[in-house]
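Coordinate-derived values only; no laboratory data. Model, not experiment: these values are computed from the prediction.
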Structure 1
Amino acid sequence: MMKMVKRALMLVGILALLAVSAHLYAGWRVRAALLDAGMSARVSTCMARRMVRQLSFVQLLKLQALEGDKPTPGAWLRALREVDDPKVILVTTASAALCKVGIAR
């Protein structure tokens, strides 16, 4: 019986560690992508923090459609249509505005 309890506790600990690690990795990846897109370190850190807090992992994966070179406004609009998730677009644009102005940190 004790072996089962120990194994269950170990499994819970491993799962918790994986969840925390995935959360930290997602924040790092979002911040790096924003820096690569030309945003300042302050705004990138602020936006990544807000976005990782408010969006699910699946929603964060949808943001990958915005990665890469978008030389024209039309290219940006096509990429935004590919995201096709109103919450992702709302959180991203609100985070950009609040972080750039300095209201959010």
Structure 2
Amino acid sequence: MGLIYRRFLDGHSRVYCCSECKTHLSHSEALMSKAFQGHHGRAWLFHDVVNIIQGQPQDRPMTTGQHTVCDIFCINCQAVLGWKYVCTGFFAPGPFAIHPWSLT
């Protein structure tokens, strides 16, 4: 496996990091909602997230119906952060749902 390059986010009012290894993940300007309810509890929606690895797409029953999502993991420590919507009629591809307890 090659070198892993991590992006450093600066110039934002608030930067959200992985709670395990403090790798930068997103910033306050990318936060869409803190009031999102996921299948396993609260989640925050972001439209832009960096330093992640995406798992394989899979169909998953969610509170709003069946959606195609893939799990997302921290690129540094591989901690499970949440999921990304891949293809759905409810969301356009791309919003990232991250569990608040996985952020600092």
Structure 3
Amino acid sequence: MRRDQVKLAGAVEMEKDRARYGLLAVIISNVAIAGIVIFGVWRLDGDKSVIVGVLSAAFTAMSGMTTAYLGIKAVSNTATAMTQDRAPREQPAPPVPQQPSGG
């Protein structure tokens, strides 16, 4: 393999690792929020107005975190795709031969 292919393969693997660990962090955070909510609702002993508030806040936190992760990931993927598309166009054009002046 050439160096640029090895570098590209390493970049792809790094991006896969970032995606995996980012998604894992979101999932663990959502599970932690859900666990705290379940414990909190259990300890409230049926006070429905407070339970609704707790569940609403938990849903907002979970959806906000998940949406933020997906939005950042989408922007990152778009930026990466744009830079990869631009790279071949930035190569210098071949020099144009000089036309002999008539005389």
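A few notes on this one:
- Read-out helix-only ellipticity at 222 nm (-39500 (n - 2.57) for each DSSP H run of 4 or more, over all residues; to 500), computed value -26000, structure in 1, 2, 3: 1
- Structure responsible for 13.3, 39, with Rg and Dmax of the Cα atoms in Å calculated and labels 1, 2, 3 on offer: 2
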